[in-house]
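Any read-out appearing in this document is the output of simple, stated calculations on the displayed coordinates, not a laboratory observation. The structure presented is a predicted model; accordingly, all values stated were derived computationally and were not measured. Cβ atoms are built from the backbone, for glycine too; each structure is taken alone.
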Structure 1
Amino acid sequence: MKQLLVLFAVLGSLISQAQPDPVGNFNKHVIEKWTHDYIRVSQYRVKGSPFLLGESFNGDITMKTGVVTVDKKLLYDIYDQKVGMDLDKKFVAPDGEVSTFFIQLSENFGGEKLNFINAVNLPKVNLKGFLNVISDGSKFAFLRQYRIRLVADPAEMYSKDIKLFEQYYDYYIYNRSTAELNKIKLKDKDVLEALGNPSLSSKFDLHTALGVRQAVEAMNK
């Protein structure tokens, strides 16, 4: 009995420490509880927000010129891949090209600090927009791009002019020696090919972002 109680305590601790998926939870909120106005996109009325998790977060912006804007409320428009300041609930773009930025998620979204680079910073890469740096090293970088697609609203399936913003991720591994950016799915085949087919599948869970991060960090040693 005592061993069972210890086991339950450990499991309870692990569950309480596990971070929920902020994007998944936000999408669920948009579907079930969104009460704000629709946004016009082309011929559609769209439910949800083009901004990451629907709100602004504290952060810094570094421009290509080297000018840094510190500790401001930032809005990351993942539909158009732009970042700017939140001034009275309005998106204000900075003057010039953004090189890097970071945002600090609020505690209700997990409290994580997210660092982003402009994809143009990577040699020979044609991808547009910003990439969240999950892990970086001398050989490989593991990157994530926050994306949005317009999908049918489950609550309005028969309305042809109503859609909703669904936020999601694309994952990449950047090979610094070849300057190749490989889009991957979180599965063994894609990850191992992007890393040059090392023998890692028995050591890391390559079906999760955490497992891929561990594999990339191992390859950078």
Structure 2
Amino acid sequence: MKANRNLKERIGYLVTASSAIGAIVFSILVSQKGILWGEIGLSRWMYENTPNFIDVLGDIIDAPITDIGAPLLFIAISILVYLSWGRYATIGIVMAGSMTGLTRISDIVERSGPNENFIFYNSSFIYGDGGYPSGHIVYAIMIFGMIAYLAEKHATEQSKLLVKCSMGFLILLNLWTRISGLHHWPGDVIGGVLLSTPAFLIVIWLYNRVPWIIERSPKIHKLVFGSDN
């Protein structure tokens, strides 16, 4: 058991380091190249071949993850997590929420978003219209991913699979429709994944160490774990 845990930790460290390095390298590449090989063709194919109802679902989920909607959605999710899984789980979702500050670095590469003519314009960037990386992807992976992780830890056996599949679907829906809906080039989405992956893994690493961190303070420990489900 201990050997398996150590192996998982080593894999986690490797993935965290690799994705962080990958994010840096990929961001530099995008900033230098502007548009990468294959992005225009892939965007066109996804736009032309995605069923309409998928893009409609993408538009529905798009609104709550905008600058105004995202904080409200996060507050609602935090309250629901608290009521369902207790204070410890709430600490986890708050930690993940703090990492969504990475969405503020979206548009670090100010490139314009795609258009129906699939022409890349170097100088037509407007804040909030495209930009690298995709803030929606960062938010989706951090928040929906953390909900899935918390479900694995705290949900009942009856609801665990449903919550995890639902969150996985929302993440995949965002990954796809940010491109098929012509909100972002594929590279913006890849950049969002690369940037959020190490942040997500760091949150999980810290979350699993919260009991050890606060055990030195019996009052805080009781406050966090005394009323959990």
Structure 3
Amino acid sequence: MVFAKDKNQTILCIHHYSVKDWNGLGPLLASDSLTKQDVPVRAFLHQKEFLLIPGVVFQQGKELAYFHELSDLPKNPYFFSTGVDSNNIQLVSFISQKLHAQLAEKFTELSIYHGASSFLSYLFKERFNLIGQEIWVNLFGKHLYLAGFTDQELVVFNQFEVESKEEVLKYILIGLHTLQHDRNHARITFIGSSESLGISESWAKEYLGHVRLLDPAANQNFAAGFVKKNLPPIFEAYWQYL
């Protein structure tokens, strides 16, 4: 997704592409009319490997130690971190130096964030509207983020690949078990591309007691004439980390 914004952060247009892997990014950036512009760029990358580290203990430069058990860490990773919950948590991840060089060569003013930072920032904004047992599911493409809260405190957060609504249900049930939540009382909130997997409120209520499908509140401004009904079914179309 390429979001074009003016100097007041108003969205002017959104371009949507499908690429098989990171190798397809270079040709896309070279051909898209928006990414040809030499303007400040904020890149949100949904890298599957990430850690949430308490802000009070996080030390920049110690990332190799944090990821020391990861077997497929690139030889020369480029680490980046994003502070959420007023910097009480650092969302830490990495990409290859090759990919970072590709982006940095294209854009002279570049900031990189993990894609989950937008979803997490929204959840912490909503924290005091949560009930005692909460699971939030953000669906995008063939992936989901699952966040579990107990008494308004984040306990579980992870990303999973999913091919069907049954797999989505499986991860929710695992989350409920891990959190020791009651499936009849815990509130399950779906946002994102639930329709693409055939997830409906009536289907989910066959297995879960308290379900809602939600369009998140927006912190995005749109230019006059922007047709919102054409928004892509992703969380960032409504809310982005600022």
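Here Cα extents along the principal axes in Å, for residues 66-121 alone was derived from just one of the structures 1, 2, 3, and that gives 32, 31, 15; the source is 3. As an exercise: log10 I(q)/I(0) by the Debye sum over Cα atoms at q = 0.12, 0.13, 0.15, 0.18 Å⁻¹, calculated from one structure in 1, 2, 3, equals -0.76, -0.90, -1.19, -1.56. Which structure is it? Source structure for this number: 3.
Suppose you compute distance in nm of label points 7 Å out along Cα→Cβ at positions 50 and 162 for every structure in 1, 2, 3: which one lands on 1.7?
Among 1, 2, 3, the structure yielding 1.7 for distance in nm of label points 7 Å out along Cα→Cβ at positions 50 and 162 is 3.
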